[in-house]
Structure I
């Protein structure tokens, strides 16, 4: 049997440990928060508390890989929801990078735009809101983008309906049957004025003051972390916002009233039931859908492939990308051989791989 691999400092190579997303303490506090409201998802308290270890099928001395055993309750478990959103964002990032950014002779950028509405329009019909979004984007000549209409404020997810849209666009356009750079660097004041005009035209609502609007850029090739973050925000479940506000950031305490009410007080019981209903409504709410527009629609896929100058056989679909990522996750980091399909060791997680909260907090700086 070969000896264990060592680093240049003559130390044993550490096992590969995946990112955990939330700490043990955060997980415990969120689980208890739900239990106080009478919401019992027992698996949430257990999620990722156990690990399995896998080794290379070719050489057992190679780096071992640890996998945390997850509950899989997306939409209920913040950890599993974050993991899912990050995975989908990585797939989307690789799809854009491999099919577009790596093939173009200019710096492909992604631009985030956040469109909001005045409070009196937060009950607007979503089909009408979609028309307004598409009108706004067409006025700026944006030919490749996606958007997600969201109805909750990320910093106060249990508050009244707050409808707004997150848009991500690429700086590409079809010019003379070629894919070229669409050099849009927006003047935020002009964008705000245009959005103001679109709102008035479609809703007949006269707005007093200005409307809120946000925009920022990131390079696909040079700023992967930011691009993945922007996509993961669109793929997130509503439960993540509740976890952020109640537990991680502590910006709100939805159970604050419990500190001065008696448990047998009828009003106290009604308050708990009302809060429980709000949380269950959030949990049961479908994840906001991502709508693809222009050159990024499936209808225009053949055109986009032609404009890039690729053959259809070289184009990678999202399932292709997902399969590639999944395959890599099951390969030995040292030699590329498959990992064994069954774990050779199991154990209880003891907090040796906790995420750094300062890093986590900074990664959410784009939230509304």
Structure II
């Protein structure tokens, strides 16, 4: 006897979400999106995995005007939905470098293109800036929702009016971590002992958020540990490369109103390369990179209770450590699972 099981509840929630945000969303485009939806979380182009942001809206010009230094690049204009899949295939590769795809539906036209904010890496991204304006009167007649694949099994939808939905294709029923919340806790821990002005602190935190948004999209698995600025290693992190001169992003632009964008970009990419390296990257709570390519001996007593590979076992070995100077662990799996957890001694 053959049983067929379908995720109809996910489809129903998707269509319910769309129709609540956009009452007259075209039915044919709904069908196109439903058929393409699962590809968004597992998209590959020439062997490279890409997690694209896709914005559906009825007024892309209004959205671009709301964001400082917003820029859109129109690509295609169609009179039907028939080319949707081929348009996605053409545009998704641009998402590797921070662009978001837009699908603008209005009248008898469907316009496709890409957008981003042409600003500094220390400034908020287009989408983060836009979604903070959800109560703006300028959005009263503007419809839209942003699709964001959190992982290979989870896709998030966020509307311009503040609604949010996660659709999960796995059989697990555990709570899905919110990347924005997890990265927010990690960033707060990474700068808890940095002394500077509130404005400069916000800038350096935004820089970190932008870096880790890039890491989340393009680095398939990493561990980043936060230690106290006065931490002295007693052996747990001895197998790794400790920098003789820690890298301090804050010093690149916290002491002066002038800064070098090229220098910030160069060090940001260096940080991403370290996170993409085998092993663990270590930062301290004064906002400095201290070490990378670090390996730890996993806890043999507890590793059998942990579902996941060697990276996850290493993360929980650190989380369960008793050194109060080790503050917390940011973990990201190859499948896109992400969390930040304080170490046991810092939870107590």
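Structures I, II were shown, and P(r) over Cα pairs in 10 Å bins from 0, in percent at 5, 23, 31, 23, 14, 4, 0, 0 was computed from II. In this comparison of I, II, the computed figure 16 for relative contact order in percent (Cα under 8 Å, 6 or more apart) is attributed to II.
Matching task: 4.2 is the computed value of distance in nm of label points 7 Å out along Cα→Cβ at positions 79 and 183. Pick the structure from I, II.
Computing distance in nm of label points 7 Å out along Cα→Cβ at positions 79 and 183 on every structure in I, II gives 4.2 only for II.
Structures I, II were shown, and distance in nm of label points 7 Å out along Cα→Cβ at positions 103 and 295 at 4.5 was computed from II.
Only the coordinates and a few stated rules stand behind these numbers; no lab work does. If you're wondering where the values come from, they're calculated on a predicted model, not measured in any experiment. Cβ atoms are built from the backbone, for glycine too; each structure is taken alone.
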